[in-house]
Structure formats: C-alpha cells, structure tokens
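See the structures that follow.
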Structure P
Amino acid sequence: MDSHLLFLLNSKWTHPFLDRLLGVLSCMDFWMPLFGLGAGLLVWKFKVRGAACLVFIAIAVLGNEELISQPLKNWTARARPHQALEGVRRVEMAHIKPRLFAVFAPMQISHSGPPSLDASPKRSFPSSHTLNAVTLGLTFALLFQARLWLCLPLLMAWSRVYTGAHWPSDVLASLAIGLVFNGALLLAAEWVWRKLLPRYHTEWVHRWPSFLLPFCVTFPPVRDSRA
C-alpha cells in the first residue's frame, strides 16, 4: 500500500507546475530569509502577542526536533524511498546561491538508482518538515483566524512524498503526531498566558485576554479586578 501510494504521488500524478510548487515548498533553504522577514512583520503587526507567537513557534519547533523527530529517526532508522527503491523521482531546486534565485532556474529532476547497502543515514520517519508545518499551520490559523493556513501541513506532507523524500505513511503519521503534540503545547501556552502572565504583565492580559484559544473554556479568561 505504501509503495503503491508512493508510485501514484511521486511518479504518476505529476506535472511541471507541481514540480515547481511542491519542490519550492519543500526547500527550507529557500524559505529561511522569508521566515526572518515574516517574523519581523508579525511583531510589527501584533506587537506583544506576535512576539509571544514567535516564542511559541520556536519552542514547538525545538520540541518537534529534539523530542519527536530525532529520537524516532534514530530509533526506526527507516530508509527514505530513494534509498530503498530504484526509479523514485527526486525533485529539487537548483543549487544556486542565494537560494532565493533558484526559483527562476529549472527544477532538477532525477531518479534514484538501485538500492544501496552503504552506511548513509536512514532518516525517513518521521518527517520534520511536516511536523514543523503543523506548528506553523495551527499557530497562524488561530492567530489570523484563517482556516486556510491549515492547508499548509497538508501541502507540506504532499510535497515530501512528491519530491521522493518520504513515504506516505511517514507524513500521515507525522501529521497525527504533530497535531497531538502541538495541540498539547497550545493548551499549555494558553494556561501560561491566562494563569501565569497576569502576575507579571497584567496590562497585556487585559488587552489580549487569550493567547490563541479564545474559545477554550478550560482556563477562564482573566477578569479585570479594577472593574
């Protein structure tokens, strides 16, 4: 089943437009400068709450990597599709510096050779890209009140299979793990915002009664004692 889905998503259902779209989406080197710009705009637009979102994202991404991704990669040692199968289609951006300029260059399409028994790292499960996309998608969907951001982790999961980097089961499991882990972190962050932050910055909590979960009834919003 996994191999069949991989064949469909990686080799059969392909198009030059998808090569460009999903290849660019999957390339973190391309996005890093834009992340910096976006972080600055987030703080400029949302002030303290925007800065708090950046702190939350940083903690969540660190947790994704150190508590989930790296331990599971080392434990499972699962070979990536292009390491385990011959003919897997690999889609990459051109190796141009700075990487932003690679968006104007042709995409690099290649196919994997016969499976090798060499000692190259086997790190297919889980997908760090997908875990971190869940973090960004959930955070921005809640911050901007825009459900469209929830498409980001789905697109990222698709791109990782399309470009030959992961098996379909890798990204599906990563989506589920990411939702559980980041959902728990969001509840913890909401608790900190409503219960601990008033001890130090009451004015912030009066201005923004909730962090990202205004509908959460588990932690009642702080009431203004001056009223």
Structure Q
Amino acid sequence: MNPSHPESIAVLRSRLQQKDYYQATTLLTNFIKRWGYVAAVQFFKDAEGNEQAPGVWQAALASLKNTSEEKIVTDVLSSSQNCHLMNVAAAGDPANPGPPFTYTVGLWHTFWHPEMICIGLPAPVATQLLGFYTERIAEGKPPKTDVPLREQITDGYPVQFKVCRPEAKTQYMQWANWFNSTSDYPVVQLIWQDKNNRWPWDKGFHPPTAQPLLLK
C-alpha cells in the first residue's frame, strides 16, 4: 500500500464509511508498522478518520502493545522528554560487530531539533548523556554545535555535537526513520574524548575504532 496513493486512502475511507472498524483497524495497524508513525497520522487524516471514527486510531495504536513501535510512540508522545532513546548493542557484521550506539527518536517530530546519536559508549552512559541533553532541548536550551561543552554530568570531560552526513541515518537510525516516516531530517553526533582528553580525530585517540565519525 503506497502511503501517498489516492486509492490507498480511498480503501481506508470506505472501510470507515461502512463501519467495518475491524478491517479499518487492521489496515491502519499494518500501515503504521510499514510506513511509520508520521505517515500514518497523515494517512488517517486524509481518509477523514478523525471525523468518522477516531476510535480506530486508538485501536490501531493499542494493537501495537508490547512491540518496539508501541514503546517508541509512547515515549515520544507521553514521556517527560517527548523522546525515545534507542540502545543498540553492536552494529555491522555479527562476525565483526562494531561499537554500541544510542540515538534519539522524536526530537525532530516534537521540537524540530536534530536527532542525536552517540557511538562507542556503554548504553547506560550514552543514555544518561543523551537524556541530559534531551531535557535541555525540552526546556528550550538546545546544545550548540562545533564547540566543546563542559557539563557536570561529563565529569570534566568535554563533549561536542557535530552535524552528521545523510548516510548516518540509513546505517544507524532505522527506528528514527520509521517514526519520522522518512530519512529527511537532520542528525548530530555527540562526540566524546578518551581518558587522555583526546578527540577521535586526534593522534593517539584510544581505542582508535571505538567511535566512528559520521560527520559531513
């Protein structure tokens, strides 16, 4: 089902007009899973679902119970930060996995702020760091880019944010792509120093492969 095709919208509208709510809910649920949350909101609106049967939307969301989709949507719409933090244990070939990474889902949707990604830190540390900055964003105090930032939470080590190249989204941020229903959104990488205060572009950064740079 093409999300922008008039026939797809007509099918859902017909189910709603016929009060075939079971089929409408099934159709909408499958649409959400395949095309993402943002596209599904528009799809339901175009089919006049909000006017005809708003309960179908809630039923479709309820059908996502105990799935990654449900957790992401709930966090973005209802959490204090209006954001979901996705932790991934490793990237790349299972036989030769890359470092763990954590990224946000929902910052672009809620605040028109670039999504953020941190690579190479343990999940609890990366979650704490990104969570700190998502709270700042929610307060209207987004971090600057291309400048070292020293915060109490970083134990004296500066971090900085830099704009990522487009490939970062296809390589690392599948769930952000799903929620936004597109990869057309900006991303910044949170970059950290090693224990000897070296940036990953400095000679001697250790370990040298711990923090791949996704920068433009």
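Since every read-out is calculated from the coordinates, none of them should be taken as a lab result. Owing to the predicted nature of the structure, the values given are computational and were not obtained by experimental measurement. Cβ atoms are built from the backbone, for glycine too; each structure is taken alone.
From P, Q, which structure was helix-only ellipticity at 222 nm (-39500 (n - 2.57) for each DSSP H run of 4 or more, over all residues; to 500) = -12500 calculated on?
Working: P: -17000; Q: -12500.
Among P, Q, the structure yielding -12500 for helix-only ellipticity at 222 nm (-39500 (n - 2.57) for each DSSP H run of 4 or more, over all residues; to 500) is Q.
Kindly point out which one of P, Q the value 46 was derived from, the read-out being percent of Cα pairs over 19 Å apart, for residues 122-185 alone.
Of the structures listed, the value fits Q.
Out of P, Q, which structure matches 67, 41, 29 when Cα extents along the principal axes in Å is calculated? Intermediate values should be presented prior to the final figure.
Working: P: 71, 38, 29; Q: 67, 41, 29.
The read-out was computed on structure Q.
Using the calculated result 18.9 for mean count of other Cβ atoms within 10 Å over residues 42-49, pick out the matching structure from P, Q.
Details: P: 14.5; Q: 18.9.
Label of the source structure: Q.
From which structure (P, Q) was distance in nm of label points 7 Å out along Cα→Cβ at positions 170 and 194 calculated, if the value obtained is 3.9? Before the final figure, lay out each step's value.
Numbers: P: 3.9; Q: 3.1.
The correct label is P.
Can you tell which of P, Q yields 0.25 when FRET efficiency 1/(1 + (r/R0)^6) of positions 18 and 98 (r between Cβ atoms, R0 = 41 Å, to 0.05) is derived from it?
Details: P: 0.95; Q: 0.25.
Computing FRET efficiency 1/(1 + (r/R0)^6) of positions 18 and 98 (r between Cβ atoms, R0 = 41 Å, to 0.05) on every structure in P, Q gives 0.25 only for Q.
A value of 0.94 was derived for Rg/Rh (Cα atoms, Kirkwood Rh), for residues 82-201 alone; which structure in P, Q was it taken from?
Numbers: P: 1.11; Q: 0.94.
The structure behind it is Q.
Looking at relative contact order in percent (Cα under 8 Å, 6 or more apart), point out which structure of P, Q has the largest value.
P
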